[in-house]
Structure P
Amino acid sequence: MALKGTVVYKGISIADTHCVITRANQDCNYNKDIDGNVVKTLLAYCNVKFYKDAATYAATPELYYDQKEFQFTPSVANGVNLNIIKQAYAAMKALAAYDDFTDV
């Protein structure tokens, strides 16, 4: 799975950018809120690499031109796809910078 769209990198618009999530981790922490109640917090952290196009990624995956990290709240609800990578792609597409990207 990957995403495809136009990215502006250092002032240059790159069409058909191939975006690949290369890492996604999730953490579950228990903290106390201001009233002393224990609160469960879920967070996921992702790394996405950007390639000129799908052919570049296929031929030389080490030649990405940019990478970014972002975080999101993963879902653990019943009936939800629990695949953290698929959730990461969905979360990336929910960001304003990537909301017009398509699945490939």
Structure Q
Amino acid sequence: MVLFIIMYNLLEPDNRETTMLYCNTIMGFIQFIILFVIAMEIIPLVNDANVLINDASDSLHDFSVIMPKINVILPEAQNTTRILGHMIPEITQGMRILRQLCFQDPECHL
């Protein structure tokens, strides 16, 4: 009954400003509740993103520690590759000689 009296008074032409103030207040409160619920739903997502960012930071730190060591190893690896490249014909020739020797020995399995 009290709500009916309040609504009747708010609908009178003289109380339009009051009616608009109540409507704006109610709509503002509803929007606040919606935003609060959305924020509560996003909190776990933000925590997961924080964990992923920390893991990526740790990985980048580890990679930055390893990078100078890789830069030291790269010239040695290139040099080793070059040496092996020069040795391939000699290795091939040695394998031919081993095959020929193996053909002469029946117990050889090459």
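General remarks:
- Source structure (of P, Q) for helix-only ellipticity at 222 nm (-39500 (n - 2.57) for each DSSP H run of 4 or more, over all residues; to 500), computed value -33500: Q
- Structure (P, Q) behind the derived value 307 of volume of the Cα convex hull per residue in Å³: Q
- Comparison of P, Q by FRET efficiency 1/(1 + (r/R0)^6) of positions 37 and 77 (r between Cβ atoms, R0 = 35 Å, to 0.05) - largest value held by: P
- Looking at mean count of other Cβ atoms within 10 Å over residues 69-76 over structures P, Q, structure P comes out largest.
- Taking FRET efficiency 1/(1 + (r/R0)^6) of positions 21 and 45 (r between Cβ atoms, R0 = 41 Å, to 0.05) as the criterion, the top-ranked structure out of P, Q is P, with the highest value.
Read the figures in this text as sums done on the coordinates, not as results from a lab. Keep in mind that what you see is a predicted model, and the values were worked out from it rather than measured. Cβ atoms are built from the backbone, for glycine too; each structure is taken alone.
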